Structure P
Amino acid sequence: MRHIRFVPDDTNFKFMLHRRWTFPISVILMVVSIALFAGVGLNLGIDFKGGTLIEMKNKNGPFDIGEIRATVGALGLGDFQVQEFGAPDDVLIRIERQQGGEEAQQRAVFLVRDAFGDTVDYRRVEVVGPRVSGELARAGTIAVIAALFAVLIYIWFRFEWQFAVGAIAALVHDVIITIGMFSAMQIVFSLSSIAAILTIVGYSLNDTVVVYDRVRETLRKYKKRPIEGILDLAVNQTLSRTTLTSVTTLLALISLYIFGGEVIRSFTFAMIFGILIGTYSSIFIAAPVLMYLNIRERGGDSEESGEAQTV
């Protein structure tokens, strides 16, 4: 049975040569992302800001979004958002945290229920307090930092410290630019966004480990070849596997984005962006970083006899 290959076996693309422009572009994107995060900030969802979320389904057909906004605005509940939630007869109302504790949040829910009466079905009502939202924000931040630290230890033990530094550089690159995307597009940042970032970290790490494993094998086999040529060979030999994995994953995510509904749309969009940026960083960040860290395998055959086995 023949394997599916998106890339010919004899591909010899000079990836390392392009580090001269990929590194500056990545640095610029990271700086812009940090500036957006500091200046614009994230569009924090109810998970982190606290407040009230109400999901309703109209019993009498599609909602008039303008009418709903006018109705909720007349209740004097402060900042709120109204958006279609999948079908035209589904709507999601987000109301800012009310001053006055738990009783004030419950009063907001009562006012909305009273305004719409029995013409709608209330599918979901969630109230998130400030203490819970603060704990969720801290837990989410700790989860991302702990994941990066665990990756550092894992790569260090499996390979060498140079590989660990390269992997962390690629993952930090992915996380910062993904957060910058959330800030630039003002996509609601919620707990599912944290889950998306952690998933992106895992996916990018998987790609990076595949490339690094082939780099290590190639270093052992070709002791006399320049490091730039070794890295190009390793990336080219894993390129078919990398592109096949990325394309099949993107096909599933695009389907979820189109047909999965509003609930998971921000999550799937972040995943699509993350797969693209993670594939890019595995090739153009993680591998080239090794050139600047003087990576060389001490053992192995010094004769260049034969080509490394392709994937």
Structure Q
Amino acid sequence: MAARLIVNADDFGLTHGINRAVAELSEAHALTSATLMASGPAFDDAVAVALSHPTLGIGCHIVLTDGMPVCHAETIPSLIGADGKTFRSSLLEFIAATLAGHINPDDVIRESMAQVQKLQRAGIDVTHLDTHKHTHMLPAIAQPLLFVAERAGIGAIRSPFEQSWSSGAGRPEPIRRLEVLLCDRLLAPRFRALPQIRNNVVQTTDGTLGISATGRLNREILTAILQRLPDNGIYELVCHPGYNDRDLDAIRTRLRATRDIERQALLECIPAIAPQLVNYGNLGNLGLLRELGQYQPATGHERMM
């Protein structure tokens, strides 16, 4: 089968400008998917955009670091930072806590389920899961997320790993490229060996593009990535389009002017040179049921725990 590409915008719901970019790119056939942040400041606006763009696949962008929880902090203590209210702000601190065994998987399940069900209760058919800053590259985070996916009727999850042919096209700094390659070599085999992934209970792709190009994804780099795509397989392009506006000024993020650059690159490149475009909702048995009109998405009111 010829190569298929999912073009997914992360951080949907973070600002109105990001939501506006998602809507415009979807209408221009330059975006097929977006992952919505359950605690994003522009959540309600993002839901309205999602519901008015039915061909856009909507995933849940699970946030476990650098953000606000949906659950009460006292119910997920191992995820909460020093302020007692929010997640740890540092990814490295979160990784260290996970590797040291200080993150309770039940807390991950409880918070992730709350985020998913917030989307579902808003009427969103959640097509897949991914995580803010790719925290589910760690097996201790991927395992409870896959449990959530199964219980919540979600058929797919992002493979948070990038192959060398794609990372090279992104022209990252040497240290960044080494980090991406080490994750692919050391963690990706463990991710693919998880039972839900190995047995195709929860679908994933053959790889994710654009991780090493985050913050640098312009027209030239995007063209180079697309030109290196294999002739077959399913891949996801991770992107962070938006508008660098006043709302974004109020958000703590390193991605500012680059969101405008990515938005323009997607508009120019995806309709012109991308292969067949799909979203996560098209994959696997659930994708077939959606195509046949026989899929009943979860409402978010089901008892999951």
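Could you figure out which one of P, Q the value 81, 42, 30 for Cα extents along the principal axes in Å was computed from? Attributed to the structure labelled P. For Kirkwood radius over Cα pairs in Å, for residues 58-177 alone, the highest value in the series P, Q is held by structure P.
Out of P, Q, choose the structure whose coordinates give helix-only ellipticity at 222 nm (-39500 (n - 2.57) for each DSSP H run of 4 or more, over all residues; to 500) equal to -12000 when calculated. Structure of origin is Q.
Among candidates P, Q, the computation of FRET efficiency 1/(1 + (r/R0)^6) of positions 50 and 154 (r between Cβ atoms, R0 = 41 Å, to 0.05) that gave 0.70 used structure P. Taking distance in nm of label points 7 Å out along Cα→Cβ at positions 106 and 258 as the measure, the highest value among P, Q is held by P.
We did not get these values from a lab; they are worked out from the coordinates using the rules stated. Quantities reported herein were computed from a predicted structural model and do not represent experimental measurements. Cβ atoms are built from the backbone, for glycine too; each structure is taken alone.
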